[in-house]
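Since every read-out is calculated from the coordinates, none of them should be taken as a lab result. From a predicted model like this one, the values you see are computed outputs, not experimental measurements. Cβ atoms are built from the backbone, for glycine too; each structure is taken alone.
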Structure P
Amino acid sequence: MSRVGFILKPDKTEAGVLLEDLVPWLLAQGHVPVVTTEDQIAPAGVEILPEDEFGISVDLAVVLGGDGTMLRAARVVADHGKPVLGVNLGSLGFLTGFSVGEAREAIARAIAGKLAREPRMRLAVKFSRTGAEPVVRHALNDAVLHQGAMARLVEIDGYVDDQFVASYRADGLIVATPTGSTAYNMAAGGPIVVPGQAAMTLTPICAHALTNRPLVIPATSTIRLGLGADVRGVMLTVDAQWAHSFLPGDTVELTAAASPLILFRSQKGFFDVMRDKLHWGARPDRRGDR
């Protein structure tokens, strides 16, 4: 018997329909389906737990949604070492590798231990403010230090292992994992890093100096950021799941988290996903005669 947890996308219509289909099947197999109180949906026979008890209580988690829902799942279960399987109900689905039609078979194979797993590095993001206890959050994708509501440049001092890198005058800075390199980092012109590499990217957003280029930094390093000028209204966001004001004198330190997210892998490889999602072009053997 396995305890199978479900985390649903915010718009629960499609996810709720799929959950209604999966729950009787799991119960018939002798498994226990579990949802969180945050999702506020529970077909008959489903156990309901608060998020702070969910991660330690399930054997695996199933995301019914898109990449945003996967980020929430990482926050809930990754520290407990529980693997996550993603069923794509979103628009992109870089992280949710299985279709709705594959859901039952994928869950059955995951429960039986027949589905490949891969670790995805996360960031440990330590925010410090004078006179307050440091706050640590974890990111599967990225942490972003950026301008708030005002359209203006922000001056950010960047350090790697206490070595000064530069004072960036930009709309902000993105620190991303390999997983997050295909998200905001890519949109800002940062490098794509193949998952499995022990690296972080440091990418300025609309830098004033065109010579401020993105950097790839070892995951063993520590990146430290702080404001280089007395600017107000700056924000720190972590995986678009947590946000905090960032004032002159505040610092944020970023390094690899101790525990990665364990992700069930579909048969599609990374470059298959890139071709599919980013339209890189067909395989040579599918081009046809020319």
Structure Q
Amino acid sequence: MYRFEADTLVAYAPAKLNLFLKVAGKRADGYHEIETVMQTIDLFDTLSFRRREDSRVSLEVRQTEPGTGNHEVIPSDEKNLVVQAVKLLQEKGGRDRGVDITLIKRIPSQAGLGGGSSDAASTINALNRLWNLNLTLAERCQLAARLGSDIPFFVTESPLASCSGKGEQVEAEKSRKMHFVVVKPHSGLSTAKVYANCVSSAFSQTAKDVIKSLHKTNLSDVESGLFYNSLEEPARRLNQDVERTLERLEQQPFLKTMMSGSGTACFGLCRSRRQAFYLAQKLHSMDFARVYVAQSRV
């Protein structure tokens, strides 16, 4: 998902939905052991990379919806994962190389949609091309894991994958066309805080059970009980908007409703794109949230 415009490389960084997320015990490194199924969707951030003649790094962030995302101002310095990714690539062989980056931010933050992770992954893959670093996929995934648990998934550019460990162990799966309505409250949640309030799950089903179910001929035959998120319960307790959003979604005829990642975005799985637009229109009256119609990448 890259294209050249004159001397600029343009990359598209997709959001993701967690169709399954089971949290096990805490690891010695402080992370939680997880098992998850992640699906990318057609909601994208856009990043433009332009070579510099020196080794400086600049990042300009343009927010398309500046009034959302808990009114958060997205940093453009080393607090941003994009800049951190550039620094890693400079250490790996691009010390004398610089880049000007423009990030057009469409994926809401503090949502559980992986926007920051996807931006960082696109940066790693784009600069590998732009700077001719010739890093293998395995090498890029190792770098990505140093920045965050979801980033290796996005580096692989797999539309659908089952992930384990702290999220860095990625196994690509065959995706299918699915339609969703995604609802993101204006308020956000800290991922660390949600995990801190989560207990180990006794849910017996696995990510592979979800993948197998997704391969059934008709989506209506997919076992909705397999769609599960360990973080949903603590998120409901920590943020009333998550509770309200899920209650509104559960009142509609979705095949399945759940929260993505650590929230606050929630989503409903639809029977068709037509139904997705119809249900999104019904939900647009919510004055505390943004509503998106999305399709899975395949």
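With mean count of other Cβ atoms within 10 Å over residues 4-11 computed per structure, which member of P, Q shows the largest figure?
Of structures P, Q, the maximum of mean count of other Cβ atoms within 10 Å over residues 4-11 occurs in P.
Out of P, Q, which one gives 4.7 for distance in nm of label points 7 Å out along Cα→Cβ at positions 28 and 268 as computed from the coordinates?
Only one of P, Q returns 4.7 for distance in nm of label points 7 Å out along Cα→Cβ at positions 28 and 268, namely Q.
For structures P, Q, calculate relative contact order in percent (Cα under 8 Å, 6 or more apart) and state which one comes out highest.
Answer by largest value of relative contact order in percent (Cα under 8 Å, 6 or more apart): Q.
Of the structures labelled P, Q, one was used to calculate volume of the Cα convex hull per residue in Å³, giving 125. Name it.
Working through the options, I get structure Q.
Can you tell which of P, Q yields 11.2 when mean projected area of the Cα convex hull in nm², for residues 100-243 alone is derived from it?
P
Here FRET efficiency 1/(1 + (r/R0)^6) of positions 132 and 164 (r between Cβ atoms, R0 = 25 Å, to 0.05) has been calculated and equals 0.50, so which of P, Q was it run on?
Comparing all candidates, it corresponds to P.
Out of P, Q, which has the highest value for FRET efficiency 1/(1 + (r/R0)^6) of positions 92 and 188 (r between Cβ atoms, R0 = 25 Å, to 0.05)?
Answer by largest value of FRET efficiency 1/(1 + (r/R0)^6) of positions 92 and 188 (r between Cβ atoms, R0 = 25 Å, to 0.05): P.
Assign the value -8000, calculated as helix-only ellipticity at 222 nm (-39500 (n - 2.57) for each DSSP H run of 4 or more, over all residues; to 500), to the correct structure from P, Q.
Corresponding structure: Q.
Given that mean count of other Cβ atoms within 10 Å over residues 84-91, derived from a single structure, equals 19.0, which label among P, Q identifies that structure?
Q
Quick check: 2.2 is what I get for distance in nm of label points 7 Å out along Cα→Cβ at positions 20 and 276, calculated from one of P, Q. Which structure matches?
Derived from Q, not from the others.
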